[in-house]
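These are the structures, in structure tokens.
Throughout, read-outs are computed from the coordinates displayed, never taken from laboratory work. This one's a predicted model, so the numbers in the text were calculated from it and none came from an experiment. Cβ atoms are built from the backbone, for glycine too; each structure is taken alone.
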Structure I
Amino acid sequence: MKTINIKGELLDLSSPIVMGILNITPDSFYAGSRKETEAQITDRVKEIIDQGGAIIDIGAQSTRPASTLLSAEEEIERLKFALPIINREFPDAIISVDTFYSNVARFAVEEHGVAIINDISGGEMDKSMFETAAKLNVPYILMHMRGTPQTMNSMTNYDNFIQEVFYYFSKKIAELHLLGVNDIIVDPGFGFSKTMEQNYELMATLKGFSIFELPLLVGISRKKMIANLLDINTDESLNGTTVLNTFALQNGANILRVHDVKEAVEAVKIVKKLEEYKF
């Protein structure tokens, strides 16, 4: 059974859960997800919870290609505004912080009770992150990416794509375990330093991640791998998102990170129902 420790209580992931995205940025790739005022933040968190989301993933920095890189101090300033609102209005909410800065992770966990660190860089953009995660003793989401959000689109050349992604995880997981990080969640990093074809190849081999025997997070919500394949824009990519989320659930995903919580929760319910009748 796959579980993670959330503030001393085990969260069971044997039945998949949904993580709702809260972007407190003015420049997230999906305009519909941007929330900056107190009312917008409150309404978005309430929506995630009411629609069945189990985790609120708060991000203060856009990670879209060619976004402007914020400093840790700038991220903290944005979080200083948003996190007290969430803790006041939704004291029981499980919050993860989407950051690659160890100082931001420490601030969010120690000062505002954030329960999970979600690091898109796998500890590469801040070499203190792994050690910080170990000291904070919270679950750590380990994602695959090369370079930075600003350079990742030029770093898609691999000698053996799938083999290199799996080697990356085996190496990083060993490093985290040596430091004493007990709760690791694996995120293949769809859309990060990968071409459209590589994203679909990775999705097609999702079952292979079971070798790590760790919870698997899939985040493909409204990403360009959908819009580019179907020749549509981001606003039209909800149906494609649901198709891929369903495939991911059938191939081992434990957490879906999404903008559209209601639709993802429905996908989970339907897939779970179908599994009742597997022979």
Structure II
Amino acid sequence: MINTERNKGIERIVDIALEEDLSQGDLTTEALIPPGEQGRGYIVAKGEGILAGLNTASMVFQKVDANLKVTELYSDGDMICTGDRLAVIEGNIGGILRAERTALNFLQRLSGLATATARFVEAVSKTKAVIKDTRKTTPGLRLLEKYAVVVGGGQNHRINLGSSILIKDNHLAVTDRRGLGIEEAVRIARERYPDKQIEIEVESIVQAKAAVDAGVDVIMMDNMSLEEMKQVVEIAHGSAMTEASGGINLSDVADVAETGVDFISVGALTHSVEALDISLEIET
């Protein structure tokens, strides 16, 4: 059921992307390419990284023209290098050209995201820390972007606001205004949703101690120093999992992991990733 719903979600994303690009046709192809022209195109890597989104790219081609034959030569998760032919598309040239940009947009972004994730995962590989994404995703593309994180070796944080409870600073600002401390806020959330994981964002050692006393499942340390993180890890040991968050990048992620945290959430994985260079070449 989950895979069926996921596939339907991806199909909706592809349909919207194609509508965006083809709502008024393809004037250039219609002007220059005879309707029956047949041929072959290759998807080619122009850089090195982790492949992700090839199945989605294939879906794009076959949505545009169901008669196109797409042969995938690599699989998501494979390491690819400059010059590698990733797939071959055979059939109507007009269909190949109409699908080209949308297919490559998905493939380039998702492969770039998987590649970035793999670099973070490698940087903390000698520690127990797990790299996670955030909800700082491209509107409409979350399902695919979080998939690419997993392809790159990371894990997903919340898929959406209904996945679990994460009490952040703005929630605490409102509950504090009502005279409720961290323990009361956690108790209310636990009573309302007893089967859901409860995570709380803290900005100080005092808040971390209160979170442990409240019995939270995960303590998220927001923009805390390395020394503070070490203290929170000691405080939470045996009582709660710990997560580091806030502006963490490749230059400091290993130091953060060395504090002993269980998870490191990295917004940059999805909000500012560099696309991997991939192109389509028509056989001449």
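Comparing distance in nm of label points 7 Å out along Cα→Cβ at positions 142 and 174 across structures I, II, the highest figure comes from II. Calculated for structures I, II, FRET efficiency 1/(1 + (r/R0)^6) of positions 102 and 206 (r between Cβ atoms, R0 = 41 Å, to 0.05) is largest in I. If mean count of other Cβ atoms within 10 Å over residues 78-85 is computed to be 18.0, which of I, II is the source? Among I, II, the structure yielding 18.0 for mean count of other Cβ atoms within 10 Å over residues 78-85 is I.
Set I, II, criterion volume of the Cα convex hull per residue in Å³: the highest-scoring structure is II. If you line up I, II by distance in nm of label points 7 Å out along Cα→Cβ at positions 38 and 158, the top spot, with the largest value, goes to II. Largest in distance in nm of label points 7 Å out along Cα→Cβ at positions 134 and 166 among the labelled structures I, II is structure I. Taking volume of the Cα convex hull per residue in Å³, for residues 110-269 alone as the criterion, the top structure among I, II is I, with the largest value. Ranked by distance in nm of label points 7 Å out along Cα→Cβ at positions 62 and 118, structures I, II are led by II, which has the greatest value. In this comparison of I, II, the computed figure 1.8 for distance in nm of label points 7 Å out along Cα→Cβ at positions 70 and 222 is attributed to I.
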